[in-house]
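**Student:** Below are structures written as structure tokens.
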Structure I
Amino acid sequence: MEASQLNWLSASDAGRAIRDGALSAEQLVEACLARIREAEPQVQAWQYLDPEHALRQARAMDESRREGRPLGALHGVPVGIKDIMDTADMPTEDGTVLHAGRTPARDATVVSMLRAAGAVILGKTVTTECATYTPGKTRNPHNPEHTPGGSSSGSAAAVAAGMVPLALGSQTNGSVIRPASFCGVYGFKPTHGLIPRTGIMKLSRALDHVGVFARTLEDVALIAEQLVGDDEGDPDTRARARIPFQVIAAEEPPLAPVLAFVKGPVWDRAEPDTREAFAELAGELGDRVVEVDLPASAQRALDWHRTIMEAEMAVNLDLEWEKGRERLSESLRSQLERGRAVRALDYQTALARIAQLNEGFAEIFERCDAILTPAAPGSAPKGLSSTGDPAFCTLWTLMGAPALNLPLMQGENGLPLGVQLVGPRGGDARLLRTARWLAARVQQGTV
């Protein structure tokens, strides 16, 4: 591959080439930086980038290899980090002027895990304000007049634009799946508590998830495998056996999967081309898909999610509220005002519904391998004043279930239109295996 195209290598291919000595980490990072110089003026995916620091990391990785030291699974592979995740060697400003110039003393746990795996931390990607709804500067790489989605705007756009093969994001509502759909990349939100959140801006303990962006399913499995772990700073993680994401994701399913086509409680928000595309996909899958009606409790999921999210945001952003509310956006101030008014009974009731929702879906997952549903109402909306509607992600985030965007379709405007697969809690690796089966069927034209 020509040097000018190295930035488009998958992380898996690049990692193998670096370990084999066919490619250096420095060459790969230089190619990514060259692509950033070319595309960044239009896409604006990066909040902080120090090219020399990135190259120094790459050279250190190359030196380690020459000295025969053990090599990690991501040795020399550059990764973008959402700018709500602490980095000891770079600022972390959380998308708000209130945190401008903030320099953490230590890395977030996920950043430490990436460094331990040999990754080059390329830079910090743009987030919306405090990872909520007010957009940052990033534009959709497919059409700069359209939103890239949010809140993990920069991470999704950077991967889609070929600036970096992998990036981290977070999701409290739809902040991984929606931008992945709008930008046309794979986006994976794992089971709640699977990946530790220590050192990451906290909005909602009950809803916050770490997620990943990649251009291939193989890369999703590769990076996810490095990030699962128990961490004493995150009370929702626990000690568990290592999950062999890469092995399981690459396996052929023992039986052809059955997918539950779920329109969801917000189907009326789906755009006409989304309805048409999913009807066609479901029809072509034939007996491998069944349309399933949701339990009645799912209809109130959006209300429960909002109650939990805004109440917990009001607690976690109390300092920002007290010291700088006039410098917050109107959107964020409104959320915090509502959160401060939530009754304890309503909050506790909403929390109790999470387990009940998962119990209600148990029968569906006994019959079906995964849920098939849109990732967003449609392709990326035109305009930069909004990051789009997250409603097609809300139920699955509330449940803490693993969800994955597959970039398999296009809207009538030619922009990406994502397919969302959802699995049962703890079924993350099997979800990737099912996704590989579906992607292969679509790409081979056998659906």
Structure II
Amino acid sequence: MTASTDNAAQTRTELEQLKQLVADLLAEARRQGASAAEAGVSADHGLELTVRLGEVETVEHTSDHGLGVTVYFGQRKGSANTTDLSPAAVKETVAAACRIAKYTSEDKYAGLADPDRMAYDYPELDLFHPWGIDALSAADIARACEDAARGADPRISNSEGATVSTQQGSFVYGNSHGFVGGYPVSRHSISCSVLAGEGDGMQRDYWYTSHRLPGELESPEAVGRRAAERTVARLNARRLGTRKCPVVFSAELAPGLIRSLLGAIRGHAIYREASFLLDQVGKPLFPAWMQIREDPLKPRGIASAPFDNEGVATAPRDLILDGVLQGYVLDSYSARKLGLETTGNAGGVRNLSVSQGDMDLAGLLREMGTGLLVTELMGQGVNTVTGDYSRGAAGFWVEHGEIQYPVEEITVAGNLKDVFRNLVAVGNDNRIPGSMDTGSWLVEQMTVAGE
């Protein structure tokens, strides 16, 4: 039996044990007088190893467990968590949640998601592919990655290390509607970060690869070389004078703009009236060619899940269709507050894809002509209430459609409504592993503040 096969068998056994644990917990909540209850429990195991300058620097074996329970006494709610899954600890955690619920105020919107929305029959999404590597094998992979980075250019002067990570585990959710569901997951990654120097200047950058399947990861050598290329390209960076100009957000950064959109259409922001996108459903936010679609049922997807954190069955949906906002992102509580139905997004949005044009990054730069390519953002300057956006940035100045030189110590600013409305194109250059499939974004104009 291979290590991967053995890991898979152990995880299947663990999954069944967690399902029984949740069932027992729900029974205990009923015994303690709760009118309804829900619980989520997870178990994760993994290995993370870092090599720096050719030597193993850290080796971390992880084995984490966590359980959260919420009980309801009518419309009163109490929650408690524990990392101890022993029967005595579980019983005490339920008791703690019950004690809290008895002293909370009634909330007419509190309660489980509607029973007819439960994912009683959910698909297999092929999310579990364990990687049976030991520390020695992980060290060889990390060393090959770092060696490729350090040997790619003589200006690479130091390394922050190369890391190999493999994680696998199980998640189970259940509630007193009679729903108990769970599934195993895995995720693996290789990353590398190096430093380069020339004259008095020093720059750092990184690259990584991540996937559910170890066989789908980029080669460690490719990751190392890409990290080196990105680092060296930033040497001898200049500052810019303040101006207004077109801006390209690289494919690594474009998901941040999408996250700002999601934060503004979350139900909790909407019912609190703390969003710049209030009352925008059915109205155009983007150009008519823009589509943003969620697919939580994507096989092997990084964020795929057959049900959300309330047991509600997930399903594909359009968030932006022909540029128009189709709806909010709701769990059952925010949906009730707004007089709407849950969208199956308790726990977040899963696997977004953005319509992409026929231009790669080079094509976007030619389309832009003169402007700024942003490859790094710093700070948290996004105001979800007003839509104002201001972030520290670094990247490259572009003229005649070609990169001229790296730039740093600048700020890009605007309002997100204008950013979305004035989106010129989305590239087809997505090379970033993750839950958001988008290329680089070309925005017609933003303010760039520098010297």
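**Student:** Ranked by distance in nm of label points 7 Å out along Cα→Cβ at positions 93 and 157, which of I, II sits at the highest value?
**Tutor:** Result for distance in nm of label points 7 Å out along Cα→Cβ at positions 93 and 157 over I, II: largest is II.
**Student:** If you don't mind, another one. If percent of Cα pairs over 36 Å apart is calculated from each of I, II, which structure is the one that comes out at 39?
**Tutor:** II
**Student:** Follow-up. Suppose you compute FRET efficiency 1/(1 + (r/R0)^6) of positions 69 and 325 (r between Cβ atoms, R0 = 41 Å, to 0.05) for every structure in I, II: which one lands on 0.70?
**Tutor:** This figure was derived from II.
**Student:** Additional query: Consider the structures I, II: one of them gives 1.20 for Rg/Rh (Cα atoms, Kirkwood Rh), for residues 101-252 alone as calculated from the coordinates. Say which.
**Tutor:** II
**Student:** Could I ask something else about it? Quick check: -12500 is what I get for helix-only ellipticity at 222 nm (-39500 (n - 2.57) for each DSSP H run of 4 or more, over all residues; to 500), calculated from one of I, II. Which structure matches?
**Tutor:** I
Read-outs throughout are calculated quantities, based only on the coordinates presented, and are distinct from any laboratory measurement. Remember, predicted model here, so these are calculated numbers, not experimental data. Cβ atoms are built from the backbone, for glycine too; each structure is taken alone.
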